[in-house]
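So, here's a batch of structures to check.
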Structure I
Amino acid sequence: MVDDHYLERYSRQIILGEIGPEGQKKIKDASILIIGAGGLGSSVIQYLGAAGIGKIGIADYDKVELSNLNRQLIYKNDNIGESKVVAAKNYLIESYPSTQVEVFKTHINKNNLAKIIYKYDLLADCSDNLETRLAINKICKEQKKTWVMSAVGGFYGQVAAFKPSNGKSDKSDASYDDFMKNIVFDEKTCSNTGSIGSAVGTIGGLQATEIIKIIVGNNNNLINKLLIFDLLTYKSKTFNF
């Protein structure tokens with residue numbers, strides 16, 4: 001059951017043929033775990049919260065720093081020195097009070113992720129290091145969880161989606177190893193690469209849109225695909241794994 005306030009707030013989404021009332025209900029019932037609350041993560045948090053996701057989990061160990069503020073727009077000067085997950089939770093509670101928020105102030109690895117992810121429908125990988133992604137890939141395969149990743153290096157960005165096989169003899173099993181064959185930039189150095197806030201926000205917005213499309217069952221998605229976007233030339237390419 002929803003009230004008039006809810007219908008008014010999400011009316012511009014509900015009138016979309018690709019979403020409609022049924023799609024909005026799926027969004028409202030969905031639970032998303034976001035790994036990383038940096039530039040990409042903060043953009044995904046903004047857009048998923050604004051879309052009406054019912055439950056959002058956020059995992060990050062870092063604190064807000066002054067150098068974050070050019071691209072991590074959910075944080076303000078007053079948040080400097082504060083835990084990112086605490087600041088992100090407060091942002092969501094204030095902006096989107098109907099969204100349930102759970103935070104995990106920890107470095108994600110294959111051991112603790114397995115204990116967290118089981119109660120979430122889908123994972124958004126907004127981390128900035130290869131070790132975390134390998135752990136995500138391993139646990140999502142084991143628990144049959146769909147996950148969407150993004151990365152930014154300078155003006156380049158990439159988004160991909162992975163849906164582990166259901167055990168049947170099909171070709172839906174997306175491998176992160178296959179993805180890495182098409183890698184454009186070294187993800188191990190992304191955290192040390194310069195970035196402009198609008199570029200990070202654009203890729204984070206694409207990742208959030210991809211998540212919403214998967215939730216509502218839109219088949220025009222990036223599962224088993226890699227999208228590469230060059231924000232200098234506005235050229236893009238999509239590769240199949």
Structure II
Amino acid sequence: MRKKVIAANWKMYKTPDQSRDFFRDFLPLVSGHDRDEIVVCPPFVDLHVAVAAAKNSSVAIGAQDVHWKKEGAYTGEISTGMLLAAGATHVIIGHSERRQYFGETDDVVNLKLKAALEAGLTPICCVGEVLEEREANLTEDVLRRQCLRAFHAISNKKAAKLIVAYEPVWAIGTGKTATPQMAADAHALIRTEAAKAFGAEHAEKLPILYGGSVKPENAKALMAETEVDGALVGGASLDPKSFSAIVKY
């Protein structure tokens with residue numbers, strides 16, 4: 001059995017003070033919950049506050065992005081070493097918004113993935129199709145391409161820390177949700193691609209999360225699917241009660 005991972009992506013929301021308030025209210029709601037791994041990914045400026053607030057709890061803290069170089073003249077970028085020094089253990093890579101608004105390619109995702117794994121961070125690598133691709137029946141082609149390039153030249157040993165999140169982009173922030181069966185089918189395809197890259201044994205252990213308008217109302221049905229190993233939660237993770245309800249689906 002793969003342990004489920006419930007991860008929060010706060011995107012560009014919450015100041016440090018608001019982050020502190022969130023953990024004050026959230027941690028008591030999930031105290032003693034050890035069935036699933038819980039990860040919260042706040043903005044960079046909130047990392048120190050989040051790490052301090054989550055200390056002595058079972059909640060891990062991650063970042064929302066990372067650069068692939070260790071250091072250099074890359075204004076505005078954050079390195080793996082900086083994330084580790086701030087206390088982060090996880091990092092989201094290749095989120096659909098990074099791809100859509102900031103021009104991240106599959107090859108850039110691969111560079112970031114390698115850097116995160118090399119540094120000992122646990123990357124949550126995002127893949128998924130947009131609405132036009134879904135309607136043109138290109139979902140499988142898109143997922144195969146994204147996985148093939150993201151996983152390129154990553155060793156089986158390094159891949160042991162990898163987490164993948166399937167994001168049907170058309171379901172993010174739209175209120176639309178892939179049905180549990182649609183999610184399960186996509187996850188099965190991703191696992192097949194992982195088996196090609198890392199071998200069947202590693203692929204069987206790979207946690208694959210669903211991310212696309214996950215809410216307290218649909219979390220239980222999604223988590224009931226054998227192939228769904230958790231969730232990457234956006235908007236619903238900003239409220240302590242809402243996110244704790246998803247954690248305790």
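One of I, II was used to compute distance in nm of label points 7 Å out along Cα→Cβ at positions 14 and 62, and the result was 3.8. Which label is that? Intermediate results must be reported in sequence, preceding the final value.
On the way: I: 3.8; II: 1.4.
Here the read-out was taken from I.
Could you tell me which structure in I, II was used to calculate distance in nm of label points 7 Å out along Cα→Cβ at positions 70 and 230 as 2.8? The partial results should precede the final answer.
On the way: I: 2.3; II: 2.8.
Comparing all candidates, it corresponds to II.
No lab work stands behind these numbers, since they all come straight from the coordinates. These numbers were taken from a predicted model, which means no experiment stands behind them. Cβ atoms are built from the backbone, for glycine too; each structure is taken alone.
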